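All of the numbers you see were taken from the coordinates with simple rules; none came from a lab. Since we're looking at a predicted model, the values are computed, not measured.
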Structure I
Amino acid sequence: MREMVEEMVDELLDMDGDVVIGNLTFSRSAIVRELDPIAYRMMCSDMADTHIEDLKSDLEFLEESDVDGEHYDEIDDLKSRIRELEGI
């Protein structure tokens, strides 16, 4: 799950393309990860928190609408994903 969050942060950072210095090219995500690992971890934590809130919203909707128990597997999967993200 951590890798998924890091990929999401990397995609967000890299949206504006690479940084070119002379004949060297660097991805923005690599720059942040290497030069300020604390800021990178904080971005990952924020991304995980945002994703958790989205999953909790989906979970709440499913739990409220699942009167017959037909979404048990989906609900269980959402709860599991939330627990994994909270451990990051």
Structure II
Amino acid sequence: MLNLIYAPIFLKQASDFESSLQEEVSEKITLFKDKNNHKSLKVHKLHGGLRDRYSFSVNYKIRIVFRYLSKNEVVLLGVGDHDLYK
């Protein structure tokens, strides 16, 4: 199981969502903690200026960007739509 760290900006972005979307984000994070679910969450490595980061899907529109600190530790950096990648 992964140990998660939440960046302050991630917490701010997530708190701006309506409660139903906050709940969906929470559910996906719970799934993400178990590496066996990564394929269903579409975890993938990012490119370009974000090449040291990864992303997974909350739903069709919302993504979570993260970075591995170690094999079992991850920092969640941001949550939002595709503008998050800019």
Structure III
Amino acid sequence: MSKKVILGVQISNRVKNVARVQKILTEHGCNIKTRLGLHEVGDPTCSPSGLLILETFGRPAEILALEKKLKRVPGLKVKKMVF
């Protein structure tokens, strides 16, 4: 049985980082099985921070490359869970 790797990404400034994060996710689209984005909403605007949960798929080297690219983006915190 292969390991399940989940990446949790805390984004401190969604508006500033959205283009760079989206580019990385698109580059590694074949390595992302499930993507869930969470952020606080309320009047009058949405929260500038958010949480992204990624269920990954693929070879360990591909998943590691995705993780490293995300960690290089200022304002992101990346944590990994392995099952």
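Could you tell me which structure in I, II, III was used to calculate relative contact order in percent (Cα under 8 Å, 6 or more apart) as 33?
Details: I: 29; II: 33; III: 48.
For relative contact order in percent (Cα under 8 Å, 6 or more apart), the value 33 is produced by structure II.
Given a value of -24000 for helix-only ellipticity at 222 nm (-39500 (n - 2.57) for each DSSP H run of 4 or more, over all residues; to 500), point me to the structure among I, II, III it was derived from. Let's see the in-between values first.
On the way: I: -24000; II: -7500; III: -10000.
This figure was derived from I.
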